[in-house]
1. Taking 2.9 as the value of distance in nm of label points 7 Å out along Cα→Cβ at positions 49 and 73 derived from one of the structures shown (1, 2), identify that structure.
2. Quick check on the output: -0.54, -0.97, -1.17 is log10 I(q)/I(0) by the Debye sum over Cα atoms at q = 0.08, 0.15, 0.19 Å⁻¹, derived from one of 1, 2. Which one produced it?
3. For relative contact order in percent (Cα under 8 Å, 6 or more apart), which of the structures 1, 2 scores highest?
4. If helix-only ellipticity at 222 nm (-39500 (n - 2.57) for each DSSP H run of 4 or more, over all residues; to 500) is computed to be -18000, which of 1, 2 is the source?
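Rule-based calculations on the coordinates, nothing more; no lab input. As the structure is a prediction and not an experimental result, all values here were calculated from the model. Cβ atoms are built from the backbone, for glycine too; each structure is taken alone.
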Structure 1
Amino acid sequence: MKMRRFIIIIIFIILIKIITMGVSAQTRYAACDLCGYCPPNPAPQSWKACQKCLYPNINPDPRTKESLIVDPETNLPVAPALGRQYTFLGCIKSSEGFTEEGAAGGVVQSLLNIVFAASGGIAFLYLLYGSYIIATSQEEPERLNYGRRVVYGAIAGLIFTLGSVFVVKFIASGILKIPGFGE
């Protein structure tokens with residue numbers, strides 16, 4: 001009787017092992033990745049840019065679902081690249097991870113670069129606009145003076161922008177020595 005129970009238990013354990021062998025070898029997928037791709041829905045329009053930022057080492061085709069594969073050992077989906085965050089402004093990179101010291105300085109540096117580039121571009125466009133007004137004024141004193149004011153304002157804007165870039169970098173990295181700033 002005891003031998004019979006022992007054999008039934010052994011057979012039961014072997015059957016369970018055979019049934020679960022195929023299950024453990026299957027690839028598991030997460031429901032969504034960090035870029036918003038949730039199959040069977042199509043990938044969002046920004047997926048390729050986000051994938052290039054967060055998952056630079058995977059296949060750029062969303063149908064392969066490489067950004068959704070779950071690691072069987074850690075039971076977690078693919079981790080994004082260290083020090084990268086995808087936002088509506090694009091890919092923001094930090095030399096360290098976003099939880100490390102100095103990460104805020106790197107993010108602020110990226111945002112300030114965008115602001116200073118935009119303001120410099122606007123000042124340059126005003127410089128071109130003022131030059132166009134001066135060139136087409138045909139010696140009309142009012143238009144000529146207006147064009148001069150626009151050009152002077154654009155030059156002052158460029159000087160102000162460049163000066164603010166130097167002041168911010170000097171204060172943040174030179175005086176306050178904020179980690180991750182000015183790199």
Structure 2
Amino acid sequence: MTAVPFPVFRPHPLFRGGHAQTLAGFCLLGRQYPYVATQHAVQLSDGDRLVLYDDCPRAWKPKHRAVLLLAGLTGYHGSSYLVRIAGKLNERGVRTFRLDHRGTEAGAGLARFPYHAWRSGDVLAALQHMVQLVPSARIGLVSFSLNGNTTLKLFGELPDRLPPQLDRALTVNPPINLSACIR
């Protein structure tokens with residue numbers, strides 16, 4: 001596996017610290033990306049459904065990369081950071097999928113049960129649905145905050161059920177000890 005070369009990160013002169021960068025990313029919208037996603041319903045074993053948003057670049061080919069993006073606890077497919085990340089990946093030819101969990105945005109009327117940190121099976125169902133849509137693609141997973149925790153839980157509990165196409169994952173700021181975080 002070869003590493004993807006990334007340029008050296010140089011913070012903006014006005015936003016050098018991590019807190020300033022976080023607030024700037026939230027408050028300053030930056031470049032806007034057009035909405036071109038196709039929605040796919042993901043059927044769950046308990047009868048509930050999730051919604052996947054599929055952003056496919058024009059030049060994408062079946063053997064290219066696809067990435068599942070999972071927002072943090074209060075996020076959804078339209079969260080500004082997910083839209084920006086999907087747009088930047090699409091510009092590089094990567095097909096992206098963003099997920100609305102149970103009770104969030106389009107998933108609000110499709111679920112009887114709530115979303116929570118122990119729903120690692122929901123992430124697995126989204127990955128398996130992606131494999132049906134892009135069976136020859138190499139798949140990556142990027143998850144934030146509470147979904148980072150759910151992702152790590154999935155990898156620890158069900159590593160043998162993960163799709164073989166999944167060859168990389170990144171979790172950003174996952175709360176590892178939820179009880180301590182709540183306290």
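1. The structure behind it is 2.
2. Derived from the structure labelled 1.
3. 2
4. It must be structure 1, since only it matches.
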